[in-house]
1. Between 1, 2, which one scores greatest on distance in nm of label points 7 Å out along Cα→Cβ at positions 26 and 50?
2. Which of the displayed structures (1, 2) returns the greatest value of mean count of other Cβ atoms within 10 Å over residues 58-65 on calculation?
3. Comparing 1, 2, where is distance in nm of label points 7 Å out along Cα→Cβ at positions 106 and 122 highest?
4. Suppose Rg and Dmax of the Cα atoms in Å, for residues 130-169 alone works out to 11.3, 31; of 1, 2, which structure was it derived from?
5. Suppose you compute mean projected area of the Cα convex hull in nm² for every structure in 1, 2: which one lands on 13.1?
6. One of 1, 2 was used to compute distance in nm of label points 7 Å out along Cα→Cβ at positions 66 and 226, and the answer was 3.8. Which one was it?
7. So if we calculate relative contact order in percent (Cα under 8 Å, 6 or more apart) for every structure here (1, 2), which label has the highest result?
Structure 1
């Protein structure tokens, strides 16, 4: 569970990531308190996914510093992976294992106590308990995403990263995900990438817009004028890199 007494859950200072001569992230800085929900918007090529990859230890920064849960994303990468969860376009599941076998594998990897109970609890929460013995390669895109959500929550991460979590979900799966988010909202800190402005602003406590690797706008929800925010968002869409 998120420890809301620990101050900044995420601390990013001067973060830069280059690919050759291109700066995917360019001197990005922000802080996020424990229990917050940050929605990140921006056009394709803005640096959103690169930012999440750096914060989840999947990519190292070229310059600057970043810490999550007080752990440096480079120096403390192994410890940090025990404290975070990630839902991305890649479900990170084994297609030739069943739903239950997949979750049991990750439960063992995280040394979860009473793994069978935890796995069954999450399969029920994402409404896949009736398919628990079926091979994952037989699942639809929406079912894969639901199982990926269960995988990411197994170890009760302090910070949960969501990279377009609604992608591929059918309306029923969206309802399941929304219901699950309401149940777990107080237990985690969230960082979500989204192209859905309405959904991102509905969920967030803070929002920022990235364009060409730079923060264009960053505000707490109570200071957001949705019309002005939407206008700034639309103005950045044409500045992305295809």
Structure 2
């Protein structure tokens, strides 16, 4: 079994965000990888208007999913669920989807159709550049408040500006309708409130809830490891 971790919006270096859980899984012989998302500028093409968007992110994740023949669990975080809905569709090796504080879009839906009205206060949108990002000064209090000092200190180094067009680009397929899906609700999340997560989670086949912030794979990696291992045992 392997795990493919698809990171959320406005960050880079998915391997860093996942590294604490990855290390614990490796102790059990489970390998992990985290695709680079072009819309976040991770593949050398600058993010912004006219640059890579959702379609390129989908292609990048799908290429990783199709690169091996091991049974695979896809862990999709936040925006990663938008990407995964299409990228994992029809990939035979994908045995389970684990969505963390994320979304289960229908075909034709986009990221902009989820959440509250208007831009979130922690986002900085630059219409001239065609990018958006997390305001660095709000990162810790919004997203890393339950993480330790090391993560809080390193987190800002892994933020990214992302092509704002991904918020309105539509998903073309829905893997979660055909693959067993678990939703992990993060009850202490200050970025995506738990009441919204619980609403999104209604479409999932199974729901688990823990008292954690937006990044439980950093703040509570043991809990995430145990959940992934349990899903793998049933795959």
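1. Working: 1: 1.0; 2: 4.1.
Largest value of distance in nm of label points 7 Å out along Cα→Cβ at positions 26 and 50: 2.
2. Details: 1: 15.4; 2: 20.0.
Greatest value across 1, 2: structure 2.
3. Details: 1: 0.5; 2: 2.9.
Sorting by distance in nm of label points 7 Å out along Cα→Cβ at positions 106 and 122 in descending order puts 2 first.
4. Numbers: 1: 11.3, 31; 2: 12.0, 36.
Derived from 1, not from the others.
5. Details: 1: 13.1; 2: 11.3.
Answer by label: 1.
6. Details: 1: 3.0; 2: 3.8.
It traces back to 2.
7. On the way: 1: 30; 2: 25.
Largest calculated value belongs to 1.
Quick note: the coordinates plus some simple rules give every number you see, no bench work behind them. Quick caveat, the model's predicted, so the values are computed rather than measured. Cβ atoms are built from the backbone, for glycine too; each structure is taken alone.
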